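Rule-based calculations on the coordinates, nothing more; no lab input. Keep in mind the model is a prediction, meaning the values are calculated, not measured. Cβ atoms are built from the backbone, for glycine too; each structure is taken alone.
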Structure 1
Amino acid sequence: MNTKSLKAYEVREDFNGYACIVFATNSATARREGAAELDADWESIDYCRRLPWADEYAGVKGGVPPLVCIEHGWCFRCMNCNCKIDCDLEGEDDQGNYIKLEPVEDGSAIFCSQSCKDERENEKANRNLAFEAFKKSVQEKRPDLKFTEFTGGWPWITMEGRFTFTGSKYGGSATDQNGNGNIQWFIANGDKAAWDEYEAKREGGAAC
C-alpha cells in the first residue's frame, strides 16, 4: 500500500484507558485495527480521532517514536522500573526525592534513563546466559536422553528441556521453575512403566 494515502489516528478504549496510534485510509478502518491492537471490540472504543502531527510516520518501522508522542502529550511507562514518563520529564528516586528524567528510546520501547535501560539489558543477558547453562547442565547430567526441545531465556524465567528415551511414547522434561539452578525431572504418566524399565537397564548396565 502507498503509505502516502495513510493517515494517523489515535484509538482509545474505554475500559483501561489504553490508546494506540494506527495508520489507515479512513476512520472506520483505524477504529477496527486499533481495537484489535488494544484487544478490545468495536463498541469498547471510546474514540478514534485524527493525529495529523503523526502522519509523517506512516510506513516508518516502529511507528511514531515514544519521545515524539511524549512531546505531544502522551505518557509512557519505563520498560524496566515502570515509572511514568510524560512531558514534564519528572520523577522520584527510591527515597522519594525529585529527579529529572532523561528518557532513552529503544525502538518502540522507552526507558526513564540510560541506567534503567542498561539494567534491563543486563537482565536479558544474564537470563540468556542462565538458559545456555541450563541446556548444558541437563545434557551433561543425562547424556543418554535425547533432548528434543528447549524453552527459556529472556523473557522467560522458567527453563525447560523436553526429552525422549528408548521405549518412550511421550517422554519427559527437565525444568528449572524459578531460574535458580534447581532442576526437577518429570516423566509423562503414560511412560512411567517404560521409564522404570529404562532406568533399571541403564543402572544394570552401569553396574556391569
Structure 2
Amino acid sequence: METLQHNFDVNIHIKSSNQKIKINQDFIEVNNTKIACKDVSALKYGVSLVGPKKKPSSKRYAIDLMSKDGKTLNISFNSSKVGDLLEEDHTYYYIMSGVWQYIKKPLINQLIDALNEQKSFSVADIEVSYEGIKVPYKAWFWGKTKKEILPWNQLKHNLDKGIVYVGSTSEENKKSALKLHDDWNAVCLNTLLHYLWQDNRRNKLAKGEKI
C-alpha cells in the first residue's frame, strides 16, 4: 500500500503586506528575492501583540531568515484584531510548516552534527559544545562579565513569554536569556534543548557519545 507524503511546499500572496512567498525543498523566495535552503544559516520568528498591554489591538507575525553570506529575508504581516484561530493565524502556520520542514529541521540537524563532531557553536551570547553551555555572568554587580562552561548535568532551561532561559541549577547569577523573536537561532536552540533533555541524550553527549 502506498503511503501518502505530506506536501510542505508554500505558495501564497499576503495582500496586507504585499508579499509573495514561495517555499520548497530547494529555496525560499519573498517578492523575487531568493535564498537556497541549504544556504540558510540563521532563523528567528514569532507572534507578538501590538498596542496597549491590557488591550492590544492586533497581532504581528514575523519570520526572518539569514543566509551564510548575510543576505536576509523578512516575512511580516499584522492581523486586524486579537483572538484565537484568526485567518492570519492559519496563514502563519501554513508558512511555518514549510519553514519548519525545509529550514528549521536542517538547521537543528546541523547543530546536532556539530555536537557529535565535538565542535562548538554560538547562539546570541552563549556558546554550546558537547561538554555543556558557556554562559556569561558577573561575579559582583559592578564586576566584569565572565564566561564559564556549565556541564550538561548542571544546566536547566525553560521558556517563558518568548524568552528561553538557560542557566546553572545551583547558581542563579550564571544564566542567560535569549529572545525567540530577536536572537538569531534561539528558536533552534530551544528545540535542540528539548531534544537533548529526552532519552538521556545530554548525558550521552557529555560522555563523548553520539546522540
Structure 3
Amino acid sequence: MQTNTVAPLSTSRRFVLTRLHSLAGLIPLGLFLIQHLMGNALAILGSEKYDEHIQFMLNLPFLLLLEIGFIAIPLLFHAICGIYLSFISKPNAHVYKYRRNISFLLQRVTGVITFIFVIYHVWSLRISPVISGNEVNHQVVGEHLANPFMMIFYMAGVLSTTYHFTNGISTALITWGLTIGPSSQKAVRNLCFGLFIILTVLGLGSLISFVS
C-alpha cells in the first residue's frame, strides 16, 4: 500500500511544480521583461524620454509591493524550482533529437546566467541607489555601462534572458499540452525565435544607446 502511494505523490508533485514553474516564468516575469525592455528602449529616443519613464515607474503607487509580489517572489520561486527540476530531469539522447537536447542544456545554462545577471542588475541599479539615496537616470546608467567589461556582461545577460524567456514559452506550451504535434511545435518555435530577435534587438539597442 505504501509503495503504491509514493510514486503517484511524487508524480503529482512534479506535475504541479513544472506547471507553476512555467507559469511564474511566463506571466509575472515574462510580462515584466517585455515591459522592462520596452521601457529601456526609450533610451534610443533620447535621455529625456528615458528619464521621464524612470520617474513614472518610481512614482507608481504601491511600487515596493509590486516589486516584491510581482517580481522578487516569482523570480526566486522560478529559480529554485528550476534548479530542483534540473536535478530530477535529464536529457536523453536516445529518445530526443539532438536539437531538443541542446535546447534542454541551453535553457538551464541561460537560466543560471540570467539569474546571476538579474541579481547583479537589481542590486546595482535598484537596491544600491535606494540605500545610498542616489538617483538613477540615463547618465548614471551610461556611466555604469561605460566599462567595456560591464557592457559585455550586460550584453551576455540580455542574450541569456531573452533566449531563456522565448525558449521557455515554447517549452511551456508543450508542458501545458497546448502544442502536441510536430507541426504545431515547429510553428511555435519559429514564432518564439522571431520574438527572441525582436526582444534582443530592443535590449542590445538600448545598451548601445546609453553609451553612444
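So here's what we get for this one:
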{"read-out": "Entry that produces -9500 once helix-only ellipticity at 222 nm (-39500 (n - 2.57) for each DSSP H run of 4 or more, over all residues; to 500) is calculated, selected from 1, 2, 3", "value": "1"}
{"read-out": "Structure from which 31 was derived, relative contact order in percent (Cα under 8 Å, 6 or more apart), options 1, 2, 3", "value": "3"}
{"read-out": "Mean projected area of the Cα convex hull in nm², for residues 39-102 alone derived as 7.2 - corresponding label from 1, 2, 3", "value": "3"}
{"read-out": "With distance in nm of label points 7 Å out along Cα→Cβ at positions 79 and 199 derived as 1.8, matching label from 1, 2, 3", "value": "3"}
